[in-house]
Structure P
Amino acid sequence: MAHSLSAKKRIKQNAKRKITNRARKSQGKTQIKHFEAALAIGDVEAASQQHRLLVKKLDKTAATSTMHKKTAARKKSRLAKKLNQLKAKKA
């Protein structure tokens with residue numbers, strides 16, 4: 001157990017940040033599921049809309065250091081590749 005006041009404060013801060021970070025990560029994962037569901041249906045318009053929302057969510061998560069910037073970039077790239085494959089198939 002922490003003894004100093006600063007250590008006790010740090011424990012509280014870490015607990016609060018843990019909750020926030022988990023919520024952000026969870027929202028990102030949910031957004032990915034929505035995007036992949038739109039891909040599975042084959043709806044290009046819905047998939048494009050979901051991709052826009054997904055990119056926004058990943059960028060915000062990366063900006064707050066919940067997720068590393070390169071991790072977010074890698075996920076965006078892989079999902080954009082899937083969207084482009086769907087667009088090419090429909091065209």
Structure Q
Amino acid sequence: MKAQAVIRLNFSSEKQLKVVLEALKPETRIPPTRRSKVQITSEGNSLTLSFEATDTSALRAAINSYLRFTSLAINVERLMENAGKLHYIFNE
């Protein structure tokens with residue numbers, strides 16, 4: 001039995017989308033397991049994650065992993081943006 005899911009994420013900016021897209025690309029090229037695969041596409045400020053897995057457990061694990069990767073990429077991007085602002089303030 002195959003399990004499938006599609007998740008569409010909307011981002012506040014094209015820059016944020018690009019950061020997440022670049023962070024996820026390596027994960028889709030060589031999947032860590034044969035039990036699931038993911039395809040990513042983007043359109044405008046939206047990212048679509050299409051999951052296919054051998055069973056629901058593998059599907060859940062893949063979705064959780066990719067949502068964590070996405071969250072991490074967004075947090076790092078925000079951190080770097082804020083670090084740049086702090087650098088500017090302290091170097092005035």
Structure R
Amino acid sequence: MATYTITTSENDEKCLNYGIVGIQTWIDNAVATQILVSQQEIIAKNTEHCNANGVAIGVGVTAQVAQAYTLNVVKTAEQRNADASSGPGS
């Protein structure tokens with residue numbers, strides 16, 4: 001499991017405290033929401049790929065996400081950016 005830490009200035013913290021209650025809770029919720037959105041997209045892409053190619057779909061969310069990466073159905077955002085910058089016309 002990865003741990004991420006952010007650093008904000010005193011001014012940044014004042015601005016955050018103006019707009020939200022509980023900075024850490026807000027950060028946790030933002031990350032959890034992004035995980036859920038990405039997970040749903042990955043599973044949808046994996047399901048579509050497996051159905052189109054007669055591949056048995058992994059059992060469970062974790063298995064399906066891992067399968068999507070193993071089958072190269074999805075790439076990390078960093079990989080997609082690198083591919084786009086090294087593609088035609090770059």
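What follows draws every value from the coordinates through simple rules; no lab data is involved. Predicted, not measured: the structure shown is a model, and the values here were computed from it. Cβ atoms are built from the backbone, for glycine too; each structure is taken alone.
When helix-only ellipticity at 222 nm (-39500 (n - 2.57) for each DSSP H run of 4 or more, over all residues; to 500) is computed for each of P, Q, R, which one produces -19500? Computed on structure Q. Looking across P, Q, R, the calculation of relative contact order in percent (Cα under 8 Å, 6 or more apart) that yields 19 traces back to R. Computed over structures P, Q, R, distance in nm of label points 7 Å out along Cα→Cβ at positions 26 and 42 reaches its largest value in P.
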